[in-house]
Structure formats: structure tokens, C-alpha cells
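Please treat every number below as a calculation from the coordinates, not as lab data. Everything numeric in this text was worked out from a predicted model, so none of it was measured. Cβ atoms are built from the backbone, for glycine too; each structure is taken alone.
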Structure I
Amino acid sequence: MKHLTVEELDAITEIETTSNILRLTTRLTGMRFSAISKMTESYWVACAVHDELHFGLEVGDELRVEATLCNQARANRKSIIIEHASKDPVFWEHPLPKAHGFESYISLPIVFSDGTVFGTLCALDVLPKQLENPQMFEILSIFTRLIGTTLELQRSRA
């Protein structure tokens, strides 16, 4: 876990509702995998994971950042929503959904008050899901603000 500090991991764990946020994310989206990630210029790091899909990622696992769609959410500071990757006009030819076998995906950036991006709240599933739901998106956005605020408070104490 060289890209995730003990303090960051503690702060995420301290969010008493982290497991509930991830479980609720899967319930709201209908997807069976959700995670909170930290992103650096080079790495995506799993900070917390809820995996009913048995996708295989665990806390502390690292991926090259360019091997993730979350990287686009981080770079653009905009959410990514894919309901059916193989039929999506933007992502139907993208290698990542094909390589990892997922059809539905959502990623929301976790942004600090100074504009820096910590990482993402993301979810995915091998089955297509209906994700264009403003109420669901609003709730997930509240989750990212809660996570970001908690991490920022921890960062200011350190």
C-alpha cells in the first residue's frame, strides 16, 4: 500500500458509514461492485471495497491509473456513467470494459475544497444497468462530498 497512507486509510475506516456507503451505492445502482479509490498521477488504489460480484479487487490493491476509467473522471472532474458499455456510443470500442468484462459503470470524483481530486467513488457490474436517475446521482454526489470532507478534515489535522 505504498500510495495509500496509514492516515488516509484510517480516515476512510473512521467514516463509520463507509461500508454502508458502498453497500448503498450497490443498492442504488443495482451494481454488485463498489469502491472508494485514491488516485495519484500513476496509480489507482482501492481504499474501501464492497464486492458482491467477486471482481477480485481488495483494499490496498493498486492499478496503473491509465488502466482505469476513473482516470477520466479525475482528469475532467466529471462523473462517468455507462449503462451498457458494448452499446454505448462513446465506450463500445473502449478496451477497458472488454478487458475486465463489465457492462455498467459509474465513477464520481471525490474533490477537496481546494479543487484537488483525491480519487473516486465507483461501481461496476457485468450486466447492463439503468443509471440515468437524477435522484440516485444526487445521493451518490452527497456520498462523495461526505467522503471528501472527512478526508480533508483528517488531512488538516495531520
Structure II
Amino acid sequence: MRIFTLLSLLLISLLAQATVYKWVDKDGKVHYSDEPHPKAEVVELNEKTQNQIALPIPSVSNEPTTKAEPIKYQVIITSPQEEETLRDNNGDLDVTVTVTPEIKGKLLFSLKLDGQTIGSPQERPIFHLTNIDRGEHTIVVDAMLQNGKVFASSQPRKIFLHQASVH
């Protein structure tokens, strides 16, 4: 019984190979079929006409895959220095900042003195403050995009402002 089934399957597989016919109609369209057609010619198929795709062998790495970390921007107050004592009787103070890595495009900078925002955001990374009271102050500078979203802030910088006293 097994031999009969095996022979039947072999015979069916031999009959399953069909002839392919090709013809061109009056509009110039090329047609292919497994049924004969007037003016059709037999297409000989060989193994080179079969599509074969060779996939590259995947490489196996023992290193764990890591996702690209987002860029961490830093706002650095370059002037005045940490715990610097400034002497100015008018209470004038200049604050300079930089952003690393450098960003192309327009940024806005906002300065906070003792937790209070001073003025409106500006494009220049240099602030000129006037009439600041003497004593200890904390400075923080925020860098923001044009839409007002803060993307980086400086570390708080403590400074001391001294003014000459009449007493």
C-alpha cells in the first residue's frame, strides 16, 4: 500500500509541471498562460529563471545592544565664578553663559536671581544686571527653544556683592 501511494505521488508530481505559453495581443501586451493560445510560443524555463535570494548570515555579538542616548546639553555660567566676591557700589553685575554642545539656531536665555526671573528671555548669552542689593545671591540661567520650552539649566552659582558703606 505504501509503495502504491509513493508511486501515485511521483506520477502526480510529474504531471504537475505545466508548459508555459507566451503571446502578444493586437495591442502589444505580452501574456503568459498555461493553456495554449493561437500564435503562442512555448517558453522554456530553466533553473536560472527562478528567483533565489541569498540572505546574509546574521552576526552574533556578545555585547549588549544599547540605545542611542539623547544629547545632554549643559548651560555653564562662565562669569562670575562660584562664590566670587564682586565689588560694585552701583550694584552692577555681568553674567556670561555658554551652552555645550553648541546648538545651531536661535536659543533664548533666561536669568533667575535668587529664584526670581529677571527681565524677559533674550537671545544673547550675556546679562547686564543693575542696582542689585549687596549680599549673597544665587544665579541660575535657563536655555530654552523659541517656543519657550526649557531644555537645559545651569547649576546654581553663588556670588557675593559688596558695596562700600557710608557708615
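General remarks:
- Structure from which -11500 was derived, helix-only ellipticity at 222 nm (-39500 (n - 2.57) for each DSSP H run of 4 or more, over all residues; to 500), options I, II: I
- Label whose coordinates, when mean count of other Cβ atoms within 10 Å over residues 32-39 is calculated, return 9.4 (choices I, II): II
- Test item: distance in nm of label points 7 Å out along Cα→Cβ at positions 8 and 96 calculated as 9.5, pick one of I, II: II
- Source structure of the calculated read-out (FRET efficiency 1/(1 + (r/R0)^6) of positions 24 and 104 (r between Cβ atoms, R0 = 25 Å, to 0.05), 0.90) within I, II: I.
- Of structures I, II, the largest value of distance in nm of label points 7 Å out along Cα→Cβ at positions 56 and 88 belongs to II.
- Structure responsible for 25.7, with mean projected area of the Cα convex hull in nm² calculated and labels I, II on offer: II
- Sorting I, II by relative contact order in percent (Cα under 8 Å, 6 or more apart) from high to low puts I first, with the largest value.
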